[in-house]
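Colleague: See the structures that follow.
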Structure I
C-alpha cells in the first residue's frame, strides 16, 4: 500500500482555495505533516496564517504571505503556485471530502508506521521486569493517532433526538406509568440508593468511602453481584483481599449462608446444592476478579480497557483507591491521588461505563463525638471529591457501641453532581456481609 498520494494532497489544497467551507474544514482538521510534498506543506502553512487574520481566501493574500516568508521562489514561483491551487475541475465541498479522506488515511498510516518504529527502538531501554508499563506506553502512543473523530463538529440534536432519545424516553414514560423505577443508568442493586443517584451512571466516577471494617467492600460486592446476576459483565479489582477471600464473601452473599460455615466447609448437602444453583445463574464472563496487589494506575486502566474489549464490561469496581500505586512518585501523596482520580474519571468517560472506586476516610471521623462524615474526610486528597460525580459515605454506629442501632448502616450521599444528596438506612448482616433494605 502506498503511504502517500501527492495528487490527493494537491486536490485538497485546490479545494480549500476555491471553497470557503473546505477552507475552514481543512484548517480545523489538517496539519502540515499530513502532506508529504514539501511545497504543499509550505502552502498549507500559509493558508493557516491567512485563516488567523482573515477567514477568506484570495490569490493575492497567498502571494503576499509566501513573499513575506521568502517561500514563493522555493515552491517554484507564481506559475507553480497557480498550477497547484487553481484546478478548474473541482466543483464543491464533496470533492474536497473525497480527497481529504485519502490524505488523512494515508497520514494516519504513516503515523502508525513511525510510532511502531519508535516503539520497537525504545523497547531496548524498557524495564525488562515490568512489561506492563511498556504496554501502557504503547497503548497511549497508538491512541494518540486515533483519527475517528476528525471532521465531526458535534451531534445534530434534531436527528439524534428523533432517532434515539425521544423513542427511548417514550419507553421510559410507559415504564413510569406502570410503576417501575426508571433509571438513566444501571441499577446499584439497592432500590433506595437508585432513587437518590439514579443508578450507576455511564461515564461517571463514583466513590464509596468509609473507615476500615465498616463494610465498603461488602457494599461494592452487593452491587457487583446484583449486576452480574442481571447479565451485566463486571470487572472487580481487589487490591486488598485475595481472590479466595473475595470468593467466600460472594458465595455467602449469593446463598445467605454464613461465610464462616463456607470457610470451614460446614455445609449440609442442601446448602451445597443451593450454592451450585446460585452459581448456575451466573453467566461466564459476568464477574471478572483481579486480585493482583501493588498495581499502578496505568495497569488498572490498561487491564480495564482490555477487559472491556474482551467482555464488553458494564462497570468497573476498584477496592480500593489508596492501594493503587502512582506511575510517578512525588513528595506529595495528594498529587499522586489526583493523578489516579483523573485517570479513573478519564477511563469512565472513554469506556462510557461507571467506575465505582472505594476509598478510605481519615481518622478524623473517629475523633468526633458523633462520628459524622464530611467530604473533607476523604483521605489524602481533595481531588477525590472534585473528580467524583457521586460520593457515598458508609458508617455504622454499632462499630463504636455494639448497642447503638445494632445491625444498621447509614449510607450518606455527600455529593451528587446530577441529583439530590441525602441519607439512606440499610440493614447489615455481618454473617453474610449483605446489605438489605429496611422494611417500612
Structure II
C-alpha cells in the first residue's frame, strides 16, 4: 500500500554509511540507500544483517537479478533511543489484535496503524528522512527504511519501509514496486488508492489497455477488481497482489523501463579525447557498457548510415578506408530484453556514441573527434540551491526538448522546446520556484528520437 510524502524542514546530522555493494560510479548507477529505525547503537550489526538478507532476496528475483549491475546499495546507520516500532492500537482491523500496544522512541517515528491500517508501517517524520538522506547521501535514487520490528508491516510512497517479519523480504520488494516503479496494488486497497497506474486502469478494452502488448501471454489479461468492477488489473497472481509470487510481465516491464530511464548503460568509450591525430595506424573504436545478466545488450557499428559490425565491443578501421574528407563512425547500444514490450523502448532507450573522422587534404593524418556530448546533458552545481546551469552540444540541427521531472517520471516543467541549430547550447535557470528542497529530480534531454537523463538534488 502506498504512502504519500509530506516533507517539513528539519536538521540532520552525519551518520556512518556502509557500502553494501557497489557496481559503478554513483552518478551512473541506481543508488539504493537504506536507513535504520528502531535499532539502538548496539544493534547496528543486526541492521546490516537484515538489510543484506533483504538485498539477497531482492536480487535473486526477476527483474532485479537481471539488472543487479545497474545498482549500488548503501546503508546509513541511524541509531534510535529504543528498539522497535510504535503501535498505538488505533486501527480497527483484526491484524492489530496479536500485537501489543507499544510506545517506542525511534528516530524516524516509524509506527504501525498509520492511516488507521495496522499493517501500514510508516515513518511519521518524513522531513527527518529527507534531511538525513540529503546530508549523508544526496544522490540517492531510492530510500528505504528498515524498521526493527518482528511484526508484519510495510509501506510504499516516495520511500519504502518494512519490518523484520519473516515475510519482510518479499514485503520489501512489493513496497519497492510502489516506491521505485510507481506500481499500484493489485489487491483492492480501497477507493482512495485507485488511480491510473502502469498496472491499474479503468480501460476495459484489451486492445486499448496500456498493457495491450502483453494480453494473452503469461497470464496477462484485463481482470476486474471484484470490490470495484470499473477498475482493472493485468494479472491474478502478481507480487503486487500476493507475497511469495513473482511480478507479472506488466510490472517487470515497468521496472525495466524505470531502470533505463535512470542509467545510461555506456560506462566508457575510446577514443575519448578530442582531436587525436593519426597518420597510418588503424583506428580502434571501443565501447564499454553495463551488462544485464544474461546479457541482452546489442551494439551496432555504423559508418554513416551503413552497418559494418554488430555485437562487438570494439572495431578496427584502417585509415586507408576513409576516402571522404569527413566520415562518422557510431556505436549504438540497445537492450533487447524480452522483459519489455514497450512501444517506446526502441527509441527512448537508445544510447549512441559518435566519432567524426576528418581526413586532411593533402593527407597529413586523420583527426578523430568523439561526439558523445551531443547526446549528454551537463549540469552544475549539483546539489543546486537556486540557479541551475545546464548545457548540451548538437552536431546537427535537431528538434530538442529539455524537461524537469520528478523521480516518478512526472513532468514538472518544460525548460527548452523547439528546433535548434548545431553547436553548444547553454542555459541558467532559477528553479527555486519550481523545485522542492531536499528532493532528487531528473533532467531529460530529447534530441530528435534520442533521450538521455541527468539526476540532480535541489537543496535549501
Structure III
C-alpha cells in the first residue's frame, strides 16, 4: 500500500498535477462519536459519556450514561449547585465574636469566643478586617484570652484522608471555625552572611508555630538542602516544626512549605489573637483554647463572608477540596440543623438532586469534594444538573462563572489553548480516574453540556488528552 502511494505521487509530479496531492495531504478521517469512544476505550476500561443540547436538554449522544462511576472532583459540581439552590448566591457565612459581659469604656471583662458557621474563606486579610471592625466598636482591651468554638461542625475537626495519604496537602483538615484553609505557610530565606542562621517567616502570623531551626547560610556555590517537618503539638497548643539543612547566601529564590495544621482550634486562636493585637487590642491573658460559647454570652460583632456566588470561583475553578468539604458540612448545619455533619450535607445534596428527577441509585456520595473512591455518579445525573443550572437564571451566572475556562484560568488554563471552542467546566482526577463536566460551544453556535467519566484508566496522560479532544470537537460532530 505504501509503495502504491509512492508510485502515484511520482505519477502526479511528472504529470504536473498537484491538486490531487494537496487534497490527499490534507484529507483526515472525519471524527465521529464512535471514533472518539473507541479512542477513549483504549485508555479506560469503564467509560461513561453524555452530551445534551442546551437549553432544551435533548440528548445528542450517550454511552453508558446511567451507569454510576467514580467521579473524583466532579462531585464539586453537585456540592456547589446544591449550595446555590438551597442558600442562594448571596448567602453570607457569619463569624461571631462573643463575650460574657458588655464592654465598658472599651474594656471586655473576661474572655472572648469566636465562632463561625463554616466560613471556608476566612483567610488572613479577612482576619485583619474582622479585627479592625472589632476595634472600631471601641474595644481596646480584653482582660482574658481567646477561645475558639468549633461546634458548628460535628466532629469539631476532621481529617480527610484519601488512599491513606493523610499528610498530602490535598487531604484537608476541616473545622467549624477555620482560618486560612487550616494551613500554615513558611518561607525560608538565607541569612546576611555565611554561617548565619536562615530567616524563617510564616503566614498567617501568630504564635502557633514553634520553629526549631538548625539551618544555616552556606557559600553561594553550595547546594540547597533544607528539610522542614512537624514534630507535633505541645500542651499549650503550639505546633513544633524542625528545620535543618543549608541554603546558599544571596539565593535568587525563596523556599516555601505548606502544612495542614494539627490543631485547628489553637491555630485559629493564635491567628485571631495576632490580628487583634495588630489592630490595637490588648489581652490580659495568653490563654488560647478550644471552648464552646457559654450560655448567656453577648455577641460583640458579626462578620460576614463574601457572597457564596463570589466564593465558589475558588472551589470549582481551582478545585479546592477544603472549601468543598467545609461547604458540604455547612449545608447540613444551615439547611437541616446544627451541627453540620457529613451525613446531613449528603442528605441535602441527594434531596436537591431528587427534585430534578435523578434516581437515587445514580448518585452515591460520602464526600463533598470527590476525595473518595466510594462516590458513584452517572453522566446522566451530571447532565441533569448542568442543564438545570444553565436554565435557572437565579443561579446560572454564578454557577457558570465559577467554572474553569480553557486557555484562560483554573484547571483548564493549559488545555485547548489553540481551540476556537469556548469551554467552561470542572475536571476531576484521581489515580486511575479522570473526568469532565461542563459546557462547550463555538461562538454563535449551539451550547452543549458534556460529561465524560473514565474509570480504570491505564494511561492517565493519554486518557486526558483523548477526553479533551472529544470535548473540544463536540460542537463539530454534533452539527453533522
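Colleague: Looking at FRET efficiency 1/(1 + (r/R0)^6) of positions 83 and 251 (r between Cβ atoms, R0 = 35 Å, to 0.05), point out which structure of I, II, III has the largest value. It would help to have the intermediate numbers written out before the result.
Modeller: Working: I: 0.00; II: 0.55; III: 0.20.
Comparing I, II, III, the top value of FRET efficiency 1/(1 + (r/R0)^6) of positions 83 and 251 (r between Cβ atoms, R0 = 35 Å, to 0.05) belongs to II.
Colleague: Can you say which of I, II, III returns -3500 when helix-only ellipticity at 222 nm (-39500 (n - 2.57) for each DSSP H run of 4 or more, over all residues; to 500) is computed?
Modeller: The read-out comes from structure II.
Colleague: Given a value of 27.3, 102 for Rg and Dmax of the Cα atoms in Å, calculated from one of I, II, III, which structure does it belong to?
Modeller: III
Colleague: Can you spot which of I, II, III the value 15 was calculated from, given it is relative contact order in percent (Cα under 8 Å, 6 or more apart)? Display every interim value, and only then the final one.
Modeller: Values: I: 15; II: 12; III: 23.
It was calculated from structure I.
Colleague: If you rank structures I, II, III by FRET efficiency 1/(1 + (r/R0)^6) of positions 243 and 307 (r between Cβ atoms, R0 = 41 Å, to 0.05), which sits at the top with the largest value?
Modeller: I
Since every read-out is calculated from the coordinates, none of them should be taken as a lab result. On a predicted model such as this, the values are computed, not experimentally measured, just so you know. Cβ atoms are built from the backbone, for glycine too; each structure is taken alone.
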